[in-house]
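Every read-out reported here was derived from the displayed coordinates using simple, explicitly stated rules and does not represent laboratory data. Here the structure is a predicted model, which is why all the values come from computation and not from measurement. Cβ atoms are built from the backbone, for glycine too; each structure is taken alone.
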Structure P
């Protein structure tokens with residue numbers, strides 16, 4: 001009997017929009033095929049002979065610098081300019097940390113429901129670790145970290161030890177030990193030096209972590225004779 005052919009993504013999206021994630025990862029052969037769809041609005045099914053026309057809006061996403069990929073010969077220049085009509089740059093999560101609390105709440109609700117876990121929230125140290133980590137993997141890494149914590153949590157609150165090691169290493173290393181009997185000035189100097197070390201010498205970040213202005217930090221560095229290099 002007749003076998004019905006399965007329609008592909010572009011056919012299903014005809015008259016609408018198709019989202020292509022990680023566009024920078026596709027090989028040259030696929031780039032050629034995609035370019036033809038964009039230029040001619042037509043393609044043939046695998047193993048088929050009939051030409052199928054489609055009218056599709058394409059939205060792409062990538063974490064690569066596609067122009068650099070073009071210059072390196074990894075991405076077709078003609079396809080790049082075909083796709084690069086409206087360019088929206090989404091800043092990495094480390095540059096919009098004000099979004100993290102909302103994302104934490106959303107992912108917690110999602111994964112407690114999916115895993116049937118009665119998790120109520122995060123401990124103060126877990127929150128601090130999630131807010132101070134730089135998230136090189138962006139939202140995906142945050143999502144995966146919270147999903148993992150929901151599964152591993154032993155109580156109703158996600159604790160610091162429930163989070164992945166790469167997330168907690170900064171929080172663990174941010175503890176400063178002070179000896180009883182030292183002066184307030186000595187304690188402040190020790191805290192400033194430890195914070196600068198934690199922030200890799202970045203004075204702007206150190207000032208933010210300490211909750212003071214950059215000018216105040218500069219004055220303190222001079223006052224305590226701390227090397228600014």
Structure Q
């Protein structure tokens with residue numbers, strides 16, 4: 001699944017774009033500016049960035065140059081109310097793949113994202129299955145055995161909206177009260193889940209930290225249960 005980050009300081013526009021792209025099937029995150037991007041989404045590896053040109057602090061052109069230098073293969077789309085040829089040239093020179101004027105036409109945005117998607121490689125283009133019956137995680141590189149705690153954490157994350165949970169929610173998923181549970185113990189469990197994800201092919205970005213909040217799965221994990229069904233409603237026994 002393609003991963004997209006929208007960096008836009010106008011709250012309503014950012015929420016509109018994030019909601020539209022999620023509805024289109026993309027894993028999408030939002031940040032208000034470059035500082036929020038670095039602070040809140042430090043562990044998110046995006047395939048495409050949508051950048052507002054007139055961001056507070058570090059502007060979109062500077063951010064685009066920095067992203068292009070650190071991630072040469074990433075897709076970059078500039079969003080701005082400026083429409084002069086000089087502004088568009090500046091955007092392209094900063095590393096942008098496309099330049100969309102505001103207000104953004106969602107049909108055009110869809111076409112641009114689809115075109116970029118043909119060039120960039122999604123972060124983890126694979127299917128992962130959590131087998132809760134046999135306590136195993138299955139991926140493109142094989143399968144691994146999981147502890148009961150690892151199954152509980154992955155199961156809770158896979159079923160959560162946007163596959164993300166707060167630390168308190170994860171502690172409750174382990175069957176403990178958050179008030180008395182040590183954060184360091186949860187971090188140990190999370191580190192081991194990351195190791196298992198990496199072993200089956202998810203890479204180091206399979207489970208990301210949401211700074212100050214909790215954790216989010218960056219891959220699609222389907223949960224296989226005792227009734228032969230997965231969380232997406234399709235049977236796993238061929239019927």
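Structure summary
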read-out	value
Computed 13.2 for mean count of other Cβ atoms within 10 Å over residues 6-13 - originating structure among P, Q	P
If distance in nm of label points 7 Å out along Cα→Cβ at positions 78 and 142 is computed and equals 4.1, the structure in P, Q	P
Origin of the value 6.5, where distance in nm of label points 7 Å out along Cα→Cβ at positions 46 and 190 was derived from one of P, Q	P
Identity of the structure behind -14500 (criterion: helix-only ellipticity at 222 nm (-39500 (n - 2.57) for each DSSP H run of 4 or more, over all residues; to 500), calculated), options P, Q	P
Top of P, Q by volume of the Cα convex hull per residue in Å³, largest first	P
For 17 (relative contact order in percent (Cα under 8 Å, 6 or more apart), calculated) the corresponding structure among P, Q	Q
Which of P, Q leads on mean count of other Cβ atoms within 10 Å over residues 14-21, largest value	Q
